[in-house]
1. Hey, distance in nm of label points 7 Å out along Cα→Cβ at positions 44 and 324 derived from one of P, Q, R reads 2.4; which structure?
2. Out of P, Q, R, which one gives 116, 26, 22 for semi-axes √(5λ) of the Cα gyration tensor in Å as computed from the coordinates?
Structure P
Amino acid sequence: MSDSHHPDGALPGHPHIARSNEQLMIEGLSAEELAQRFGTPLYVYSRAAIEQAAGQFEAAARDRPLGLRYAIKANSSQAILQLLARRGWGFDVVSAGELARVLAAGGDAAKVVFSGVGKTDAEIAAALRAGVQCINVESPSELQRIERVAGDLQMRAPVSLRVNPDVDPRTHPYISTGLRSSKFGIAQALAVETYARCARMPHLRVLGIDVHIGSQITSVDPYLDALDRVLELVQHVERHGIALHHLDLGGGLGIRYADERPPSPQQWIDALFERLQARGQGHRQVLLEPGRSLVGNAGVLLCRVVTLKSSLDGHFAVVDAAMNDLMRPALYEAWQGIEPARLHDGRQALRYDVVGPVCESGDWLGRQRLLDLREDDVLAILSAGAYGMAMASNYNSRPRAAEVLVDGTQAWLVRERESLDDLLRGERGLPG
């Protein structure tokens, strides 16, 4: 794969990021202008791109028994959560912190699904007190824990069981969650027995069944395979007199990073409901939890070239962003497009490894990219709206980046850049 720097027009897969007169534009503002105004590293999101993606899901869901729950682990920025909450979206959360962020953004707790493989007593209690729609249960042990916490609160906990269907999503192994070997969910062979146990517990209320097979999935086939297995299980469970009111089919729809061609939300949802109809299950309430497909291609990470250097074996562009700002390349060896904010004439183009200043050999953002660069140039790391800022850290005591939301020709600072004082806040020295 390689970067292709077009002189004009929208970038493939990024309808609101385009090149105009050799300048990279995010909606109506240039990347260079944003970097100059807010500094770098800088996460920039296009409001129009998020709303366009959300609108595609909403159109596909229209007149269908379908609830949309944004998976906020992809990007938990308050501004993005507010944007979706105002459109009536619900949310999929995996921690008490994510639940608190949703509530602070004005999200409706009754449209929140609480997932996650290791919920603590405190998190379960927080979910019940908030009045979440459902808690997805990952193990028989967790089922007992929820029963105990709900009993202490004198409440009935709404639950569904997350079942592991042993389906290969054909994606990176680190983001495959529905295989038999993964830590997630209850084995399908144990599900009927676990539902029967759940139905006997006085402080639990069984609502549905949940399945999530992975992330960055670019075909509908693994979803249909998982759905077929879930529907077979539903029949077995309901034969035991346990009614399941909804099917939570998870998220994981992929986006275009390079030349992928994932299905559209319409194609994905149409395929699921066609299969449901064919199996006589078209009346079922369905929940979907898209994340990356809403925000991934709406965001870029802007960084500035600090140093250009060459060794006997290659060329390096050292930038002021690093693996602590964008973990995906180091963690998954993920490929993300890299675009200069301003094009030069191309005569000095070299194949650069784009790397950060962190003291790790794994600190790279792109390898062997054909770029014509000068020191102090601004670069945009594309497709950075998902699993970028959400996974950022302070490794090497580096303050986290600022975040900006672009709306036409306006830009709103939605998260301040951390300061050095922020890094020390909360720490305590030795006595004396």
Structure Q
Amino acid sequence: MNVPLWRRAASFGTGVGVRIGEQDLEVAVVRVRPTGARPLGTHRVTAFRDRPAAEWGAEVLTFLKQFGAEKQAAVAVLPRREAILRLLTLPNLNEEDTAAAVRFQLDTLHPYGEDEVASGWARLNQAQVAVGIAGQRVVDQYATIFSEAGLRLAGISFSGAVLHAALRVAGAPGAAVLAAWPGEDQTWDFYGESEARPLFSAGFDMPEERAAALVRAELRAGEDVECRSLESLLPWPPPAGSEEVDGSDAQPAADHLAQTAALAAACPHLAEPLNLLPEAQRAVSSRARYIPTLILAVVAGLTGTAVLAQEAWLDRAYLARLQEEIKKAEPAVARVQALDAETAELAERIRLLDEFRRQSRADLDVLKEVNRLLPPPGWVQQLQVTRDTVQVGGEAPEAEGLLKKFDESPAFRGAAFTMPLTRSANGEMFRLRAQREGMPQ
């Protein structure tokens, strides 16, 4: 099958799978790289239910240390009789609505009655959702056993779910799939995929050929769909002579199921199997899970750097263009500044002319007021007008009353004689000075 380049690049990780049997445990380690996947080893724990968990747990950890996988979180596969698979048709729903719809129908999907159950779901396509159900007591029991053994669990699932996820890690099959392998208690386990049934997993207590015909009918697949072995679905060639990786005689289907779970656990970022373990109890250890985040972080960093560089380049280009426009505008600005200076000079000249005109008029008003205050036969012999004072010298019939007249005039104040009065042939000679009142300074 053809696998996209980006998916090959993201195919990186090491997984641990555990197949829980009636009496034994099968543990497998699988390593996935962009060049392909390969099993590193398998190990069987016999009579694990009758032995202390710490004892066989130390045995498993010793096996895992050979491959540097002792800290990897494992995916455990429940016995078929302890899990139930249901398919629901829930088209065009988002994740939140799908979860709500599964919870709403959950009580009608299992035969456990009022007993508490553990469940999980996974969307298979736009229309169908796979729902896994197991007794909560069973899930808690295995979670406790593995915890006592010192093994970390990423999830608890069942054969159909882990096989579906493992095939997606290797690359989704492009055609219908039908596989069978011997189960426990002389039964046959079947797995299938087709356009009509995206996931099928069941056990049959009948001959393989008859069960295969029933499964083909369920999948709506023709006779041309070959019933394959579980080993042939795995993305690596079988060992030479069908010998187990660790050197035992023949590799049973239980070991293949453990390898299938390990393959699904190696790259959960590509396809995560349906998980019955409560989220709070799940352990995450695969560093490959952070590959998409790392890639996105690198892309975001490069994008941010490009944006910053673009902004700096645009700023420099804008500044250069602005400087060019400024140089073009400098002659016009110089002309405007020269016109402004000329305008200011003209305004100052106009102001001086206006002030001179007002001052001349005010001086004429002073002269007019002095003539009014000295009616004939009085006359003025000397008159000196400054900005703030006026000095008057002349002859009047009664010079002493002039001070009062000047002080009562709105144009003057503080009138005073600057020399003694002297008698003349026609009156009195005087000289006085007064401050100008109400005149511009």
Structure R
Amino acid sequence: MVNVSSSAVDELKATLRGQLLVPGDADYDAARSIWNAMIDRHPAMIVRCAGVADVRQGVTFARENGLPLAIRGGGHNIGGSALCDDGLVLDLSLMKSVRIDPAARRAYVEPGATLHDFDHEAQAFGLATPLGINSTTGIAGLTLGGGFGWLSRKYGMTVDNLISADVVTADGELLHASDGSHEDLFWAIRGGGGNFGVVTRFEFALHPVGPLVYGGLVVLPFAQAKQALLQYRAAAASMPDDLSVWVVSRLAPPLPFLPADIHGKPVIVFAICYSGPLENGPATVASIRAFGTPVGEQLGPMPYEMWQQAFDPLLTPGARNYWKSHNLAEISDGLIDTLIHAIAELPSPQCEIFFGQIGAQTQRVAVDATAYPARDAQYAMNVHGRWDEASDDARCIAWARAFFDASAPFALGSVYVNFMTQEETGRVADAYGPNYERLVVVKGHYDPHNLFHHNQNIRPAMES
């Protein structure tokens, strides 16, 4: 055990309601496995927390013993912040409670819950809040970085719907953060990542959504990409808030509604979610169907909960993943040409580039209202490198970086913190822009010794 006596470890174990795992234990390797297979770290111990008391014990133990500390919620972070080498991992994945108050339209969510856990409970009452697009993603990491998805154009970022949070800080105290209590901490956790403490409960506002939405996929051959994107760009400005259309460029997966001769060929996909009245769905998406001549489409009413899981088969755990990202104010002609060049050189059948449409309500919030600052972003662009074999690492990473560099002149210069990889620490200030200095101050107040640094780290002033 690194710098820790066996008696101290035994004492920690005796205080826990959950489980303490160390190397050699039967469940240790499974517990250190996360979504991105490129991350292979060996913690000295993993505390599988059963509740807030375990979280407080784990934080205190790491602080008092000088151990590196990592926090695992869903384990989806691309940079692997859920794990650390030779330190203590607080594994929150067993804390999965989701309680819905349908009369008040509130959700009370523990940090181990996934998007599917949340949607399953909320949709039982025809309610939802903006989340991500992969149902196995953890609520905690998604929210702390900002959070956006199919409902964001109508209801804002995930953090715009956060009402309060319970936070265990670096000194082991449990604080309730809201607009009326520890306001500076509440401001900081709405986009500032895991820099300020461990959230043990989130309170979200809920909105009437579904249970059915109208949407699906329109798939065009990539030869039509330029004209289709020009039409998409022209149409986007007048799209209603309850319509979200994302653009995905990749090789066609073997979807059942696509002809077999299209499988494995470059395509551009318009992924559509319309949460307005179902009867208005066909008319609302008619113009999107006319962006080109589809090789296949699947559109219609579907359960919102099902749509939230639609992309899960393309994002299963166990593959190697590498992302590069920009925020965009527009999809410019130069960016379209750069995209066409990159798709012609895809290094793996699983690689893709997407433009996640946000804007609308996300832009109606003041830049300084939350730590998440990118209120000028109309799209979050992500280059998603994904492959299976370590021998392909260099080639696939080089492709992602090349497109990232080539597309930079057409981007805002900011970045969504949840899309940043582990080597991008130099972009942290870019991620927070005008809010960065205020975040440094809040960090210095709640975590002056930077205990919570296995993240896209905001260093307190004394360490800056």
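1. Matching structure: P.
2. Q
Any read-out appearing in this document is the output of simple, stated calculations on the displayed coordinates, not a laboratory observation. Being a predicted model, the structure only gives us computed values, none of them experimental. Cβ atoms are built from the backbone, for glycine too; each structure is taken alone.
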